[in-house]
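Structures for review follow.
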Structure I
Amino acid sequence: MNSTIAKPDLFLSLSGLIDKNLNSIRPDAKNELESLFAYCREGMETDSQKFLATILIKALNKTIQSESINENIYQKQYEVPQIHLFNILIEKFPYVKYSQQIINTAIADIIKKNEEVTIIDIGVGLGTQMVNIIELSKEFSHLKKLRIIGIEPFEEALNIAEAKINSWQGKVPFTLDFVAVKEYAEKVDFTSFKTLEGTVIVNASLALHHIQSDAQRNATIANIKSIKPAAFILTEPNVNHFEPSLYRRFTNCYHHFYSLFQVIDQLEIDNNEKNALKLFFGREIEDILGKPEKDRFEKHEPATHWIKRLQENQFTIQNELLVIPANLKLGVEIKYHNEGFLGFTFDQETALAVIYAN
């Protein structure tokens, strides 16, 4: 690190701005916030800790609204096309790269044993993961029909996913169907699908934490259980941003994203791409810390909370069916945790969890 302030000192400086009793920034913290921002802006391009701090300060500034803390400092400085960032995440960022590799292999293992399979992909996004699963399945002579139901609330992404998946029509030796569902997962009645034929797999990759309430999360998992999937695979950040206390949420947020930024620093990409990728995660940070509770969207929870919900809905955890790839890189350790999840850890922070249930 290039910063002259060690990680714990900068963390304490930032966390000290929060009044634990008021659950907000201290009313007298404006000058400290502005001074820290000025300090962290100098050299932040090559210092992950300072870069993270500027994003955190911008989020916290939503309360104080200091005009000297510029909201647009990154706007032109790190212009990298969004699609390029997605490609970096999938191809090089170990949390995404290896989690999808593990999940895709597990799903392919089910597909190759069945003649007809339906995959319900919650948060299908641009369809990249489903395309990779189709690629893995193209040599399965036993497979007769693969149906993908893509659930996605954002129409533009859903249209791209539909086009990408349908482009495989006629290029594989099995019938391929895609059903687009423009909706949030918690509003979907899974039992209403008319096309749930064959073996059913449900995949939810970085999607369920967007469900706003505990009751809605429980109801969604119960809804999925009602269709009796052969596999229900969840991928979720392993951190508590559901936490209502701003101080504790800030603490969790700081350590979680500091760990991610350290891994980004090791990627074989240029420095501008690294900072653009950090800024990509910065949008999550601003949601976690800068919005009123009723408007927050990125409400991550620890893996153990999801496991408890699964077990309460009579799911069985079977993480032994997830195979850890060899030759892991960039210092990220993947291991089975006794609590029932496959964890991705850098240094002391287990930032991501994959859970296999049926």
Structure II
Amino acid sequence: MNMLFERQLAIPMEVKEMYPLTGNLNEIVEKRNAALKAIFDGRSDKFLLIIGPCSADNEDSVVEYVNRLRALADKVSDKLFIVPRVYTNKPRTTGDGYKGMLHQPNPGEKPDMFKGIIAIRELHMRVLRETGMAAADEMLYPENYKYLDDMLGYVAVGARSVENQQHRLTASGIEVPVGMKNPTSGDLQVMLNAIHAAQRGHTFIYRGWEVRSQGNPYAHAILRGYVNKHGQSQPNYHYEDLVLIDEFYHERTLENPAVVVDVNHSNSDKKYAEQIRIAREVMHSRRYNDSIRRLVKGLMIESYLVDGAQKVDGGVYGQSITDPCLGWEKTERLVLDLAEMA
């Protein structure tokens, strides 16, 4: 076999025993998760923002960002519910490039998966302890979800993973809301099939066990744009797109119809400043159409301390080393504007 088995990694239970949640952190997670579920099932009319760096590459800068976000969230808490993005593993279209803190706790060093597992647990725990905010992360590797499942407030399944059976079935056994992105091809029915699968119970193999899931009624859609056959980015956040996905939802027997619009990626063609305009357009669509208002529960925004992006070895504190992000000043103004529009 053309694969070297370097070492066996600690199982999630062992890592949790080494780095347990202490004090009232469990209660904080439960309270935050209950509030988020209330948004998705319609008991709360607060608008959701899932916002933060494209990838979490540095513990100190990420925690500083989330502390700022906590103070901002308190100012708009009557209208908005904010979940910080703390994305610790990064999908790579070609397999090249920085794969996230899980792979490389220090982006300039070689991969070390055990150090990565410890680093991402410590990062999420520090965010929770310092800010009281349970964060969002992407489920790139379904078998690794259990390392963080006691701390996460939201899970995303990416555009390249949404057709994968193991992602769909694992999502069906997750307690918190799981957003299923449309695939890079843009096929909305593929995304809706994933939501259908995630909302049903299944028996499957997970981490060497036969398991049975109960289904996740909070699985929902994330619209992130798509790429056409010519490799060109195409948006799917416009009014007509939201009307269409609302119609598709009503053709199916899915629980808690909901959409989160990702205002970056193919929707913005990764032009990070366009996120401001796109976010406002989505809010206008919600104001114009009550069905869209009920359907669109939130936005996903990529934001960090400093505008733009840099190379891995760029050395700018708080600037993305993957996709370009809005800087803090633009982010703060946008969040305050969205609160006025919600």
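Readers should treat all values here as calculations from the given coordinates under stated rules, not as data from a laboratory. Quick caveat, the model's predicted, so the values are computed rather than measured. Cβ atoms are built from the backbone, for glycine too; each structure is taken alone.
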ask   = One of I, II was used to calculate log10 I(q)/I(0) by the Debye sum over Cα atoms at q = 0.07, 0.11, 0.12, 0.15 Å⁻¹, giving -0.32, -0.78, -0.92, -1.34; which?
value = I
note = volume of the Cα convex hull per residue in Å³, for residues 208-287 alone: greatest across I, II for structure II
task = Using the calculated result -13500 for helix-only ellipticity at 222 nm (-39500 (n - 2.57) for each DSSP H run of 4 or more, over all residues; to 500), pick out the matching structure from I, II.
result = I
Entry that produces 0.40 once FRET efficiency 1/(1 + (r/R0)^6) of positions 144 and 240 (r between Cβ atoms, R0 = 35 Å, to 0.05) is calculated, selected from I, II = II
Cα extents along the principal axes in Å, for residues 104-191 alone derived as 39, 32, 19 - corresponding label from I, II = II
query = Hey, distance in nm of label points 7 Å out along Cα→Cβ at positions 32 and 216 derived from one of I, II reads 3.5; which structure?
reply = I
